[in-house]
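Heads up, there are several structures right after this.
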Structure 1
Amino acid sequence: MTVPNARFTELLQDIEPSSTTKSHASTAHIKMREHLRTQSDFKDLYTGSFLSGSSARDTALRPRTSAGQVERPDIDIIVVTDFSTDDDPEWVLKKVCRAIEDKGIGYPVERMNRRSVRVNTWRAEMDIVPVVEDGTEGYWIADRESGTWQFTNPPVHKTWSAEQNAIFNGRFTPMVKLFKWWRRINPTSGKRPKGFVLERLVSLHAPVGEAHYGEAFTQLLENIQSAYEINAALGMKPFISDPAVPGNDILSRVTVAQWQEFIRKVATYAAIARKAQDADDLDEATRQWRRVLGDRFKTTQKTKASASAFGTFATATPAPGYSFPDAMAAPTTKPRGFA
């Protein structure tokens, strides 16, 4: 007996970022962008900013809870600058660091990453990414590891995501969130593949016309398994194109070993999901879905009693995520370092 679609929509509501999370994330990124826009040594280099990543595409989840504490949302801020692609990427990122810190009256920098500067506040964790406009379309991003500027185009990912949602009749974003949730509560030894790679896999392998989330999710896992399992076992990884940058492989930073482990995990849970869909008993179907999607997946009273007697299935740790407006706002009167 198929579990009602309502159980899946209830889970989707549960894993959505709270209004508090959204408010904190919004305030954090607005204050950081305003800080950089007005900072004395950086304001002449600042030409604009926008959000990128899952926050911009509305595919993020509620923050995870660790040791009883709710972790902060993670935000990617693209800062459009008047740097030149002739500038050394290491120097560019260090200059961004100095502007953020603002001689000790700004924000403490946690670290300088390959292409961004990491800042943690009590409201959110932020990656500030300096870019230079291409002049026609797209941006150049400073990569201090290679010492070069790499072409990128984050706004296309947002447009692409909206287009996919239209193709899937509004079900693309929910499917991405279910897939990300499954990935978080059934992890592999490495974090990759993650983020936009998962969104691309949904676009390639989820059934467009299936309205029941349980059946659609089952087919997604089965289709991924069918497409990649044999080659993964032979040590081969596919090329999956980046819709924002033609010719870019979004799996370039995923190792063969990581991909193989991920595909094995997909195959395992594809079988469990199909067992849930084919179960004759609603309680049995619910038990199997709780193995796939964790304890936050709602149960019937009978299933609850069984789970209590025999222990729970996979523990569903909330995953990081948020959704919030991209608009700028006037800064508050609190000190910048407490944004």
Structure 2
Amino acid sequence: MSNASAILLISGPGGEAQGWGDLSVTQYLQRCIASLGYVCDIAWVESLADLEFALAERSYALAWSALYYLTSRSDIIGIPPDALWVADWLDSQRQAYIGPDAEALKNLILKFNTHRLLAAAKLPVPRHFLVCGDAAIPDCPLPAFVKPNGESRSIGISDSSVCLDRAALEAQVRSLQQELGQDVLIEEFLPGDEYTVLVLGNGERQEILPGKVTVSEQHYGKYRVLRSDLRGVGLTNVSLPQEHSQEAEQLARAAIKACNCSDHVRLDMRVGADDRLHVIEINAIPGLKPLRSWSPQIYSLYHPSRLGPEEEYRQMIKLIITAALEREANLQI
């Protein structure tokens, strides 16, 4: 069979922690893609042998992975030193895929790398410091915000992430290292509102769609931060921003260029004490849960359909696939 209309979805136990969602989300995505006229298969993988078997079954126009790397873990991302990165392997097989390239994916999942690239491009990010292993904790401006360097979904984020003094900072860094077994990022605490920006497509037809993230005040604790227990349970709301919209769009455009993003990414931003937006994260494999994930929520805000959220989701997926196919076609010219 020709590969012109075939798409391979790659996921596994790590699909919820690393990417768009669990097996039920992957199956929903498969049905959506099939409704667009594509042949769509799912590869559920934990090992290199699983990947090799999946790609041997059929020739595919595109692969689309929910995974940064292969793992049997489902609780956290937790990248090991010997990780087998899916995009690296797809590149080795000359298999085209949706999303940023392998180098960009590695830089985006490690927040310190993302900050470094954006700072080099003179884009606003919080002041930041990386603590590796038992290295000394540097002198940092206070209050500070402490988070794992390589996680998503607010994993490791709690009210204790906001550290007002040196003792609290040291305790939180060591606590996260012990709990998650990875490097810890210390950031300047940004006290303002949170925004998220959906980026779809490439080039002239690219869409950059800002949203403001809010939570009912009754659900916040000591600080207005998106704790891990607030995520994925229907407590966050994304709305059209009344402020910072143009700023968010311009910052997102510059940031995705600096980090070589493509097809579908989502940027998280927060307002600092200077009343400016700062990029705090770029999600290279955004969630795709219907109705619940921020990407489909934002798309629906800007592209409402009389047929409802299911059709809005379908059109978003169509845009992502079309953008990736066009990008790949342009590479062949």
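General remarks:
- Origin of the derived value 0.96 (Rg/Rh (Cα atoms, Kirkwood Rh); candidates 1, 2): 2
- Comparison of 1, 2 by distance in nm of label points 7 Å out along Cα→Cβ at positions 50 and 258 - largest value held by: 2
- Structure (1, 2) behind the derived value -14500 of helix-only ellipticity at 222 nm (-39500 (n - 2.57) for each DSSP H run of 4 or more, over all residues; to 500): 1
- Which entry (1, 2) yields the derived value 1.47 for Cα Rg over 2.2 N^0.38 Å, for residues 154-225 alone: 2
- Relative contact order in percent (Cα under 8 Å, 6 or more apart) from the coordinates reads 18; which among 1, 2: 2
Values in this text are rule-based calculations from the coordinates and carry no lab data. Because the structure is predicted, anything quoted here is derived from the model rather than measured. Cβ atoms are built from the backbone, for glycine too; each structure is taken alone.
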